[in-house]
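Engineer: In what follows, structures are represented as structure tokens.
Just so you know, all these numbers are worked out from the coordinates, no wet-lab data involved. Being a predicted model, the structure only gives us computed values, none of them experimental. Cβ atoms are built from the backbone, for glycine too; each structure is taken alone.
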Structure P
Amino acid sequence: MGDEKITIKNQNDAMNALKNLNRTLSRLAMYIACFCLIGLLSVVIYGVIMRYVFNNAPPYVEQVALLLVISVAMFGAAAGVRDAGHIGLDSLVRILPIKLQFWCSTVVNFLSILFAISLIAGGYQMAVSTYASTIPTLGLSEAYRYLPVIAAGILITLFSTEHIVALFKSEKVIPSWH
């Protein structure tokens, strides 16, 4: 009986650690996405002004904008997974019995993990294969384009795992932005 209490306490401690880590990472991901969105807006406005007002288009604007778009999409999507803001068929799932709702949510989260693993694997593979190439006008390795993809895959895996554990413990994941 004493060992069971220790095991449950350890499981609760691990779950609390995962919740705290994920809450922090989700907020960080959203801050990064917002910062990159502001950067994207700034770079595009700068590029338009330089091109149409001064007739002197900087060659690097398009490449920087592309890196920022990838970052906004990946970090924003990861934060959306944590806060359950991704696209779903809630109206269909809500009419199902409670047990089927539970299993639908579980399957969705497992599929999210599979998707995240494919992001990690594919992003890593692309980063390795393009490492020797450079991004035109920036002089950076092409591999940098895939770092946000890999990071998002890791975050989505952590966030979906938290959702699955919470489902089995009949708990709710409290959104980072509430």
Structure Q
Amino acid sequence: MRGYSPRPDTDFLSGLAPVIGRAPVLLILGSFPSRRSLEQREYYAHPRNQFWRIMESLFGIGRDLPYRERVDDLVRHRIALWDVIGSCCRAGSADHRITGPSLNPVRQLLTSCPTIRGIACNGTTAARYVDRLGFPPGIRIIPLPSTSPAHTRFTLAEKTERWAILKEIVTS
């Protein structure tokens, strides 16, 4: 971010480490963690975020389990988690407030995890940044509606229906 000066009302933030098991077949990429997620050092920690509800519906991962157990269950389903943005400046938690983003080395992750067949983008911001990265043939990019509580265009049932495509990837 050479030459970049954050606005005085923003904070420089660093994201979370990836959650990766031995041989993931699916990588779910969010945009950047919410304030709550950064504070708790947990993906999708905001209680109104629908990510864990969807994972419960699709994969039987109890949303009320302790975070470590939920993450272990994702790994058992061969699902990895990360964010496309590794650091940025942002006031609050909204994606539209992100400035000066630095992207995570997602291509390097794919090289070190050749078992990954699909990348699910949690929301339009993640999908927009993923489009800029360019991936090798054979990696399926799946844009999905955001699980954020701010994204109200779809109901939970509609989001779950769209996210159900992930079951196809992890079971094939």
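Engineer: I have 17.8 for mean count of other Cβ atoms within 10 Å over residues 37-44, calculated from one of the structures P, Q. Which structure is it?
Structural biologist: Computing mean count of other Cβ atoms within 10 Å over residues 37-44 on every structure in P, Q gives 17.8 only for Q.
Engineer: Consider the structures P, Q: one of them gives 1.10 for Rg/Rh (Cα atoms, Kirkwood Rh) as calculated from the coordinates. Say which.
Structural biologist: P
Engineer: Follow-up. Using the calculated result 0.80 for FRET efficiency 1/(1 + (r/R0)^6) of positions 77 and 101 (r between Cβ atoms, R0 = 30 Å, to 0.05), pick out the matching structure from P, Q.
Structural biologist: For FRET efficiency 1/(1 + (r/R0)^6) of positions 77 and 101 (r between Cβ atoms, R0 = 30 Å, to 0.05), the value 0.80 is produced by structure P.
Engineer: Compute mean count of other Cβ atoms within 10 Å over residues 45-52 for each of P, Q and report the one that scores greatest.
Structural biologist: Greatest value across P, Q: structure Q.
Engineer: For distance in nm of label points 7 Å out along Cα→Cβ at positions 13 and 93, which of P, Q scores largest?
Structural biologist: Checked P, Q; max of distance in nm of label points 7 Å out along Cα→Cβ at positions 13 and 93 sits with P.
Engineer: Something else: Could you figure out which one of P, Q the value 21, 21, 14 for semi-axes √(5λ) of the Cα gyration tensor in Å, for residues 61-156 alone was computed from?
Structural biologist: Q
Engineer: For percent of Cα pairs over 19 Å apart, for residues 29-116 alone, the calculated result is 45, so let me know which of P, Q that is.
Structural biologist: Derived from Q, not from the others.
Engineer: Of the structures labelled P, Q, one was used to calculate helix-only ellipticity at 222 nm (-39500 (n - 2.57) for each DSSP H run of 4 or more, over all residues; to 500), giving -26500. Name it.
Structural biologist: It traces back to P.
Engineer: Starting from the value 3.4: which structure in P, Q was distance in nm of label points 7 Å out along Cα→Cβ at positions 21 and 133 calculated from?
Structural biologist: Working through the options, I get structure P.
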